[in-house]
Structure P
Amino acid sequence: MHHEKSIGIATAVAAYTLWGFLPVYWKVLGDVPALEVLSHRIIWSLVFVTLIIGFSRQWDKIRPIITDRQQVRLISLAAVMIALNWGLFIWAVQSGRLLDSSLGYYINPLIAVLLGVVIFKERLSPWQKLAIASAAIGVLILVIKAGKFPWLSFALALSFGIYGAIKKAVKATALVGLALETAVLAPLALLFIVSRQASGQGSLGGSSLTVTLFLLGAGVATAIPLILFAFSAKRIPLSTLGITQYIAPTLMFLFGVFVYHEPFQLVNAVSFAFIWLALAIYSLSQTRALRRKAVV
């Protein structure tokens, strides 16, 4: 049991570390339009995941999903949300807005809590209320200082939060879910890629070898962290998994400040401090709640 937990923690850390390094991947494709990168990500994710499903003989897990109209609707809605999230994130990285992305993924767990209240009628604990209040102060500081709402951060957090809420109702495994979601998006993505290639504007083969290889590898870069995450989720407690999720936005934050030298002023530091405080309170409340359940 201890060995299983250790492997689970290692794979969770690996998954979130890879997600944290994804901005570096998209930066290499900085000269390729975000919509084209997104289209390649969708197509090659579908190809790669389909190969894995084929090799692991999991075809039987697809039929029950696609023959259920409610599941098909949920998968389609999840596909729209993840496409929006991926597209915004790729564009944000290419536009030098990695700190905005980092903020988005930091506040995502708190957005998920609020969605739980609105959609699933869940009740907030006093600690969760305090965490959300602290995060709200952090965001308010940015709004007052910058004079504008951090729409990109919230769009990333909200799209991924809604995606997560939908996935709770989807009966497919992470691998099958990704295959079906990308299959829904594939026709439009393929049409866009073909039109770009036909007009001579396409980056596949028309740019450097590095760009071509990175476009082809987008599916692997997408699927590997997801597979590691799914593997870890079955082996470690939710509280542990919840804490490891902050690895990705922390790496994004560090890349944004120290590698890509995005503007980071005192107001940003104060705002992030309130967000980090909110996450510390939230994580502590989650850990305590899970421990009480374990005792009961």
Structure Q
Amino acid sequence: MNRSELIFLYDIKDNNPNGDPIDQNKPRIDEETGINIVTDVRLKRTIRDYLKEYKSKEIFVREIRDDKGKVQDGKTRAKDFGKKKNEIIENILKECIDVRLFGATIPLAKDSATFTGPVQFNMGRSLHKVEVKRIKGTGAFASGENKDNKTFREEFILPYSLIGFYGIINEKAAEQTKLTEDDINLLIDAMWNGTQNLISRSKVGQVPRLLIKVNYKEEFYHIGDLLKSIKIESEKEDEQIRDVEDFILNVDELIEILEINKEKIDNLEIKLDRRLNMKTNIIDKLGEIEIKTEEILI
């Protein structure tokens, strides 16, 4: 296994991709740039939930409540996997795909064991400025006993946001957590289908648009910051964009960077949504410059 880089784009309409609990659960915005921010924790939660619910995989970092309704703490969770330190660690790495992917600090009786995750994501950022809208509505119930008025509610949404994540898979850290190629395939599956299957009230409507995995043949090498080479072009102002059809995705700079580094690249794996309009057909262009490209089948 050598190093890989990931680019993942998805969008959301009329909803909240990642609310800030200390700011009325508003979508997270960089106030200086107007860019929508989504934490890596949110993406990792999407992946964990999908792997548990749809692939029946054991997840270490998840909420478990006891028969009294109290949330299990880390030390108690670790005890689910054994009694002795070495036994606990070995079983967690063997059974829990999220630890193999993202690492974890495993609290033990007298100390803890920390594993750096082979898979790391930057904060997700929209590729354009966004506008936050406040929506007001009425609840289904009265505001109190013997009251005629219903309760009022308000929420904050984004009419549209195209969000991009950049990630890296580190082969040296993978050795420590015993990450496998099968685990990575499940990660890719979970990024795409996990995003598409988010059906909570605040997340419904998220659609994966583009996933690129750049696999290197030179040990310890990667280009870095690939997401910055992708831009959107639109006749509309950023805040007026409402749909994937309102812009064209420009990947020309990305293709140029890949061509410069093609001697160090083994191949690219790509998954495209059919509604995504691209200035250049990336698969055809990569073929022209003799970079092997495969469609991701999930």
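Please treat every number below as a calculation from the coordinates, not as lab data. Owing to the predicted nature of the structure, the values given are computational and were not obtained by experimental measurement. Cβ atoms are built from the backbone, for glycine too; each structure is taken alone.
Brief remarks follow.
- With helix-only ellipticity at 222 nm (-39500 (n - 2.57) for each DSSP H run of 4 or more, over all residues; to 500) derived as -27000, matching label from P, Q: P
- Identity of the structure behind 41 (criterion: relative contact order in percent (Cα under 8 Å, 6 or more apart), calculated), options P, Q: P
- log10 I(q)/I(0) by the Debye sum over Cα atoms at q = 0.08, 0.16 Å⁻¹ derived as -0.37, -1.45 - corresponding label from P, Q: P
- Answer label among P, Q for the case where distance in nm of label points 7 Å out along Cα→Cβ at positions 13 and 277, calculated from the coordinates, equals 3.0: P
- Value 3.0, calculated as distance in nm of label points 7 Å out along Cα→Cβ at positions 5 and 181, assigned to which of P, Q: P
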